Structure 1
Amino acid sequence: MADSQGYTTHTHDIPIEVLLAFIQDDIKNVIRTHGHKNCGLVYEDVCKKIQNIITTNKTHISEFLDDHGRGKLNSEWSSKKNVFLKKLFEEEGFIYMCSPKKNTNIPRLNQLLSRHINFCKEKDVLRADVVAKPEYSKCVKYNSWINTQRTSFTREYLNDVREFTSQTVHKYFSTKEHPRGHDPLGTYRKSKLDCEIYNPKSKRYQKNLVEKAPTNTLQSPGTSSIKREF
């Protein structure tokens, strides 16, 4: 019996675009959750979750297909999979490296990477707040937080380097700009702000930056807040 859209309870074929539409947003959300385009992506977690999304949706769609339809869906998916996933990763600022799997998984290094990514996300939020409404005391507090995070991360990083070598550790910190990995400590060294430009007592004080900052007033429904990119 056909429904109002012309599909029968069991149909021979469902376009591959149906599957792609089902999984696209879920995959992008996984990438955004576990990654930061400038700091890295926890590929081990992302690849597993993406495979689960694909399997779950293919299984659901296959319930409405006969053997011919399932075979056609699997064939089309096999031919389009890599191009489709590469495009999604590219749109989110990453390189698709789930297939073939290249590196041996070391859970401890994934934890280090995850910690670094979380730092980058929080740093973006705090830094944007300082720049949007600059105050000397707020800037000093931000830099102090950077120092604390840097000291703590460096300690863990050096322990891992002693056990696994720097080359192995750096491979986990792969980004589009550094596809073979990089030293994450550079991110901490470059994250601090020059707070003296917000200090009225400093010779480097830039009054125009402070005066241009928006006042802390209630926003109307049509006023957008500061956009923060992770």
Structure 2
Amino acid sequence: MELAVAMLLILLILASWRVLSESRLLVDMTLVSDASNNGGFCLDGSLPAYHLHRGFGAGESNWLLQFEGGGWCNDIQSCLDRAKTKRGSSLYMNKLEDFNGILSNDASLNPDFYNWNRVKLRYCDGGSFSGDAKFDNGTSVLYFRGQKIWEAIILDLLPKGLGKADKALLSGCSAGGLSSFLQCENFHRTLPTNTTVKCLSDAGFFLDERDIALNYTMRTFFENLVSLQGIEKNLDRKLH
């Protein structure tokens, strides 16, 4: 009896897994080949990437771009380590990305954006898509080119329909939420004046406050990040 019950539970679990697998939306990765023209490389020198799922119906002229999150690297060693992972190289990224949440095409789960053109921007620069520097000590090379990655992806998407968008939403979570905040004005300036543009920073604000040890840990962390990756020159003056 116990064996029969156990077998039934296993069959139910497998059936549920199959249903969930069949309902997942897996979207192919697009490498931005022209990014090499402006030096828009991931930390390790590989090409940046994104995943695009086309909109349809009433949403076919609307666009949602989502910055991938994933923390930062603010010193050479942490960036060298990061360059050997999917957070620093497109060589290690999964080629199919699961579109869920705000990227889902299920109207019951994502009623506002399910039929928009939805893009996930893969994160591989370690500086919230805002740096522009290079490290080369003769042994190791690191590209801090988040700003150029952002520009290259936008240039790739404009002729694919983004340049004629009726509505556009720039979003991101955590480190990606910070990217959305930093690039919002640039995004707005890139699009036609008649495009309705909004930006969403999900958990992308990091307060300059003392931690439990009464240290300004986040301040020091970001000061090192900005210095290492040459971010300051790309910041909107209004943010200073």
Structure 3
Amino acid sequence: MTDLSAYETKDALAAAVAEAISEKLRAAIEARGMASFVASGGGTPKPAFELLSQDDRIDWDKVTVTLSDERMAPPEAGVSNADMLREHLLKDAAVSARFLPLDTLSSLEKFDLPFDVVLLGMGGDGHFASIFPDGDGMDAACAPGATILAETIPHPLPPEAPYPRLTLSLPAIRQCRDLFLMISGEGKRDILELAGSDAPEGDLPIRRLLHDPDLPLSIFWAP
């Protein structure tokens, strides 16, 4: 399995992830005059996004940001990843970044592929983005010829967000220069180690990342 960088606290984890993303975005701007960043939803990356929002070393008006996945919920539900990103990342120093909500990406023509940085999290069931085990649409989202975006439905629907999802497909996620996986908690580390082994643990979606030798994957973890 890909080497894992462990940190003693969640604050240290957030600082390390924010610095790694900053370094890659600044290098991309230096090399190509622009940078692209795919951001994860969920709660784990929020502290890293807060740190990035204050990072004035990045020329943010040359950065295009989108999401790995989105909840297909009405605006009044208040559960969208786009709203979370606006609250925690797209402000202060980062307010000038160009944000493309996921539902506007009928194709990736708006990006100079590959993505420079993709940040993902992992759920306790081994899902990433909105590619869920046993969920509707998982196989289609992971198929080699998958379209850029896929609609999926987790089973069971989580009560805090009982909505279908829109997700970047696995082939789209693989088109990146760097992929960072940010996780916290002993339980998720156990799932990660199980998925990275050869044990018959069922169809954990995260296996598709851990067992891809060509994927530029770095894992960041804290208890």
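Every number here is computed from the coordinates shown, using simple stated rules; none is lab data. Bear in mind the structure is a predicted one, so any value in this text is a computation, not a measurement. Cβ atoms are built from the backbone, for glycine too; each structure is taken alone.
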Work out which structure the value 1.6 belongs to, where distance in nm of label points 7 Å out along Cα→Cβ at positions 27 and 195 was derived from one of 1, 2, 3. 2
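A value of 1, 6, 12, 17, 17, 14, 11, 8, 5, 4, 2, 1, 1, 0, 0 was derived for P(r) over Cα pairs in 5 Å bins from 0, in percent; which structure in 1, 2, 3 was it taken from? Intermediate results must be reported in sequence, preceding the final value.
Numbers: 1: 1, 6, 11, 13, 12, 11, 11, 10, 8, 7, 4, 3, 2, 1, 0, 0, 0; 2: 1, 6, 12, 17, 17, 14, 11, 8, 5, 4, 2, 1, 1, 0, 0; 3: 1, 7, 15, 20, 22, 18, 12, 4, 1, 0.
Structure 2 accounts for this read-out.
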